[in-house]
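So, here come the structures, one by one.
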Structure P
């Protein structure tokens, strides 16, 4: 009984620490965007799906497009004010069975599209599907084709972020873990797993190359404006790194900042720098709890659905997650901050034409914030 009580307290403390801690100290030099529900348009989905993790626009500016929990890629038709089906990562034989699903236990069959990016030259849509690997949808097609499911003989287990060099067509993508699936993402953090990899795919040779490995929950990845480096996020450590592609620092990494929240996807801002979505907050208490191997070991014994059940209760209290805009040097210059509103657990921010398109891996809508 005592063990169960200690375990329950440990679970609750860890979840609470992970999801509900202050993210930033007062800094009057920051620009704060207060995101109130009355300032946000909520674009809901039909069929009960959730989780618009990533957002992208096609080469003609159409969209946005986003992937949802049943494996489909949806396109927002703004003039008609409705969603249309663009493609799916589900195998054709599973399309009807999967439609409308938000059951994590079906994700390995239905697919779970995370990172999305169009090639401006070819119109191909590249997809990092958490279970099916790196995929592509060619123009005129509606079912994603698998490009790669392994690198260096090690299968992908949690394909996550994707980015494209629009000049040469090289695709950069991440595999967050070779040990845990997306539905067990909490275990990736709790265990301190360091099997994440940064890779590149060359469409001309159809080859995948590992650029970096032994990382902690590598998540979003984005190319700099001049193409000289990639910026990427380690979710477990909250670290943001540069990986240099060119120049005297080529093939080296550089830590540019550590955030006070768990970072997700990264997108360039047209005003300079990068928007980083923050799934939740992290403080010294989180670090302290997870610094003890015995606590981590006990937490890993708890079934994922129970851990997520506790977290869903905790999700109803505290402040929502935020997003930050960084300079190329790693300084925070802008913060998107909510109150008691609907937007929480932000996975991605895309800034376009004076609007912030807000994605979340758990919410049943896409948010649009005008500023």
Structure Q
């Protein structure tokens, strides 16, 4: 069994060196013990308090040690957190007693500092052994479990160099090559002049780049386009296929409506100085031009060797474009700045089909990228 040299950090020492107030204890017995020490500090000659201190300390010590004995029988590696928690409470009791001259003169508390160190050694060693055992399977899932075990060992023993080495080995061994294929052509001649090639490669290349490409480091995966993989003789482990489905882009549509507006204006003042006002009216004739679009992007992740499905899902998106322009009849003084903006509006060109598809792609891109990353992560 490998036994690393563990140097407890200042943080760890501070963790087990509490100030001794009752708020720092989790069990009622230890809180009572803390209160008793406070009373003894004020009444050091009280024999009843002295005897109670001996009794409560023995009870506290026995309870925590009994709990430790129970936890040690547990097969799960989760037991170590529970064991260390009990030792932490025992060490806080030691700190409480040793911080009081009166209490320390009555009983000789056990210092659990070295025991905590030993338990950390045990925990780190068991997690390390578990990690080594997991790696005998050589599957990606087993390497993930091994990675987690080595990581846990390092939490107990930050200077455990062999655990750090094996953790890195487990990560590297689980790396998969993910090839993202071009977006499949969905048009089937439905959109004359549609520049599908541009978007097909653009989406594919953006995903590979933003996921980190061949230099991705935050997840155990490397990402390639099909062309990059072929050029570098990369054998893919997983393949990502993308395809638009249920694409709908409406023709230009138009509707019209009228809106009556009015405004109270001041014409001047009369001979007595009172304002002369008048309500003026106008009618706006508004034309609205709009295009509606919607689509569903399917993404399918498969194991390149077994053809097993890793993930298959869809993302829905839509885009509505519109513009309004207007003419008016009536008194122009009734018009607001917003009304004038519509009247003076210079019509723009309708968005192209490629513009619409690019906009719908942008709306789901972040979600798509995150889903691919999460699927290829552990």
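Starting from the value 0.05: which structure in P, Q was FRET efficiency 1/(1 + (r/R0)^6) of positions 31 and 223 (r between Cβ atoms, R0 = 35 Å, to 0.05) calculated from? Going through each structure in turn, the value belongs to Q. Once distance in nm of label points 7 Å out along Cα→Cβ at positions 71 and 167 is computed for every structure in P, Q, the highest value turns out to be that of P.
Here FRET efficiency 1/(1 + (r/R0)^6) of positions 255 and 303 (r between Cβ atoms, R0 = 41 Å, to 0.05) was derived from just one of the structures P, Q, and that gives 0.20; the source is Q. Looking across P, Q, the calculation of FRET efficiency 1/(1 + (r/R0)^6) of positions 215 and 279 (r between Cβ atoms, R0 = 25 Å, to 0.05) that yields 0.90 traces back to P.
Work out which structure the value 17.1 belongs to, where mean count of other Cβ atoms within 10 Å over residues 151-158 was derived from one of P, Q.
Numbers: P: 17.1; Q: 21.2.
The correct label is P.
Can you say which of P, Q returns 0.15 when FRET efficiency 1/(1 + (r/R0)^6) of positions 79 and 247 (r between Cβ atoms, R0 = 41 Å, to 0.05) is computed?
Details: P: 0.40; Q: 0.15.
The read-out comes from structure Q.
When Cα Rg over 2.2 N^0.38 Å is calculated for each of the structures P, Q, the largest result comes from Q. For which of P, Q does helix-only ellipticity at 222 nm (-39500 (n - 2.57) for each DSSP H run of 4 or more, over all residues; to 500), calculated from the coordinates, equal -4500? It must be structure P, since only it matches.
Comparing relative contact order in percent (Cα under 8 Å, 6 or more apart) across structures P, Q, the highest figure comes from P.
We did not get these values from a lab; they are worked out from the coordinates using the rules stated. Being a predicted model, the structure only gives us computed values, none of them experimental. Cβ atoms are built from the backbone, for glycine too; each structure is taken alone.
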